[in-house]
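Below you'll find the structures, each written out as structure tokens.
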Structure I
């Protein structure tokens, strides 16, 4: 993973691995984990309280107008 991130020139992104599947498990798994994996890749939107507000399965262009609208929706709907 680190060579890939280095090749992209990313300098400020922490890499966390979950080999024991403590945080993420396949959807429908009998074991409990905070994140269900419905497919790979998967992106989660986490609200200010640390709750899952939504997710997107598959490639995501987070620079697109649609992605910006989605994030703006979550930002305004979860405003304190």
Structure II
């Protein structure tokens, strides 16, 4: 995806397949999990509800933790 495509999606605002989160939180994980369990979509972290790109700092530990939580919540029950 190009920078222009990203800006185009952000400029359209949030909808059923696009969500903005200013930072990682439990709500972010819930949104990612919901999208993964339905028809998919985009979750932009570091973008405000007002469509402003604010950025955020994410450490590798956070990425690994979130990835594991999402895998756990989207895995089918055995």
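Bear in mind these aren't lab numbers, they're just calculated from the coordinates by the rules spelled out. Computed from a predicted model, the values in this text were never measured in an experiment. Cβ atoms are built from the backbone, for glycine too; each structure is taken alone.
Tell me which of I, II gives 0.60 when you compute FRET efficiency 1/(1 + (r/R0)^6) of positions 21 and 61 (r between Cβ atoms, R0 = 30 Å, to 0.05).
Structure of origin is I.
Let me ask something additional. Please state which of the structures I, II yields 15 when relative contact order in percent (Cα under 8 Å, 6 or more apart) is computed from it.
Considering all the candidates, the number was obtained from I.
Then there is this: Where is Cα Rg over 2.2 N^0.38 Å largest, in which of I, II?
I
Computing distance in nm of label points 7 Å out along Cα→Cβ at positions 13 and 29 gives 2.3 for which of I, II?
Comparing all candidates, it corresponds to I.
If you don't mind, another one. Consider the structures I, II: one of them gives -7000 for helix-only ellipticity at 222 nm (-39500 (n - 2.57) for each DSSP H run of 4 or more, over all residues; to 500) as calculated from the coordinates. Say which.
The read-out comes from structure I.
For the read-out distance in nm of label points 7 Å out along Cα→Cβ at positions 37 and 69, a value of 1.5 was computed from one structure; give its label from I, II.
II
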